[in-house]
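Some structures to go through are shown next.
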Structure I
Amino acid sequence: MLPIFLKTLPFFGLIALGYVAGRTRFFTDEATAWLTKFVFYFALSAMLFRFSANLSLGEVLDWTFVLAYLSGSILIYVIATLVALFRRLPMAEAAVEAQCAVIGNTGFLGVPMFVLLLGEAAIGPVMLVLAVDLLVFSSLIVVIVTASRDGRVGLGVLLSVGRGLLHNPMIVSIGAGFLWAALKLPIPAPMNEFLSLLGAAATPGALFAIGASLASKSAERLSVALWLSFCKLILHPAAVAVAALVLFPVERFAAGVMIAAASLPVAGNVYILARHYGIAPHRVSTAILVTTAASVFTVSAVIAWVSG
């Protein structure tokens, strides 16, 4: 495990550097927002487009893989929801807590980390995990929150979900890349160099932005955050491992990438949704803080296990 831990340490070192910069106010909240926007709309999009344009959708899209990841994730989603409802929380709050339990920071942390640590063969599986998270669970929380507030799900809600997906640069860049690959268009050398240069900023920029954004988050209800962290860092990868290795056997390397992706800390976009709807944003921020700090060790352990 020590060699893997030493390899993951620079990633978390960049997160820590961003945290210190944000905590000391050397990097303001406004600066963090603009850096995040640059990474989200430009650098990470360039990286994802370049990766997907060099893949074949037919080779990447594995329905057994999707079924294994979905079944493991939904199990933990249901468990987190039932525990929240047992505590007599409203359904909207239960949905936010369930989101914390299964949505990892795949885009900003998982894609760059796994490609560097596990090789380019990890690109397809990790992007498939990212696509499932974005298409299924990001849509699910909007539907649940809206239904719990309005008592129904109208056509307007479904259209809003669809517009949200089409406006997400990660979905657009992945979809555009696969379309480029399907058309069998070569990537011209200048374009490839441009995408490589811009995409290279995604890893350090995203990691620094994660840390800087954590500095502005407040913590409360530590007991709930510890439960959600246990769900995300322990139960989620364990459930996905059982699904991928036992119930719906997935090719070993792809299963390893899936399990590693399930072990990632809670994604920042869960906080954005919680703040947008005004549902337990401080609870979510605490879960993000705790899981990110603990994942220095847990993610290293999982990667060491799956790569071994």
Structure II
Amino acid sequence: MNLCNPRVIRELMVEAGIKFRRDLGQNFLVDPSVPEAIADVAAFDPDEVLLEIGPGIGCLTAELAERYRKVVAVEIDRGLIPVLQKTLADYDNVTVVNADCMEIDLAAVLSEAMGGGSPGADFPVSVAANLPYYITTPILLRLLECGVRFSRITVMVQKEVADRLAAAPGSRDYGAITAVLGYYGTVTRHFTVSPGSFLPPPAVSSAVVSIDLYPEPAYRPLSEKTFFDTVHAAFEQRRKTLVNALSARFSDLGKERIAEIVTSCGHPADVRGERLSTGDFVSLSDALFRAKNDG
């Protein structure tokens, strides 16, 4: 069954009595080379377990199942479950879970699918997903903060979002999400996907990126909360200098003290947040934390 054939997709949808749901950002791939290419870069080793977010009708799921040990596919749309049961019937290494990935215990779901064990510790796990544009950042943060140490997270997202995820410090696209991702791993941008590769075609191009998670933490800030507060404050009002932006979040320190801290970390007094790397933000947050707690 060619799951990238528009006729097959429509027949499956009609047979199941369901329609494309714009509220869930459903755009199904009709270019078979795209799921093949995503599956090729989704993990490092055939022995890995793949967590797929939003399998749709299963075109990427099938490619993942061909290449990797196990696929656990989490689909929020209940109407697609019988479709997936049909399209993935030949794969005994696929488990489909009808749930919202933002709400379920991902570690527990993976452990149950594997018959026990701790995901990321007892068996390696990577993630593959075609993410709806409107919820890309929340899902990425959910994956990074869920307690599972994934090996790699590979996502297809809106091209402009991909540009931000993979941006370098000082570039126009660099932002809070870029600095946060740098805390967890390194980002690689793979390839662009045109609107014509989907049914229905979205209004924008997409791109595929991977986040390779550090096996061990690369940064150990004195306070993770202060680190994240520092990053988010720096980008809340991009036109402001870093000193002015931080003064709003760390008002108890005062603007003059914050200016001293910024310059003591080796930055010009008028620097803006987009100039700082993840490591720079860790050092700055440590200095702010010390100032708040040491007086």
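Derivation of every value follows stated rules applied to the coordinates shown; laboratory data play no part. The structure displayed is predicted, hence computed values, not measured ones. Cβ atoms are built from the backbone, for glycine too; each structure is taken alone.
Observations
- The maximum of distance in nm of label points 7 Å out along Cα→Cβ at positions 122 and 138 over structures I, II, that is, the highest value, falls on II.
- If helix-only ellipticity at 222 nm (-39500 (n - 2.57) for each DSSP H run of 4 or more, over all residues; to 500) is computed and equals -11500, the structure in I, II: II
- With distance in nm of label points 7 Å out along Cα→Cβ at positions 42 and 234 computed over the structures I, II, the top value is the one for I, the highest of the group.
- Comparison across structures I, II (criterion: distance in nm of label points 7 Å out along Cα→Cβ at positions 106 and 186) gives the highest value for I.
- Calculated for structures I, II, relative contact order in percent (Cα under 8 Å, 6 or more apart) is largest in I.
- Looking at distance in nm of label points 7 Å out along Cα→Cβ at positions 18 and 98 over structures I, II, structure I comes out largest.
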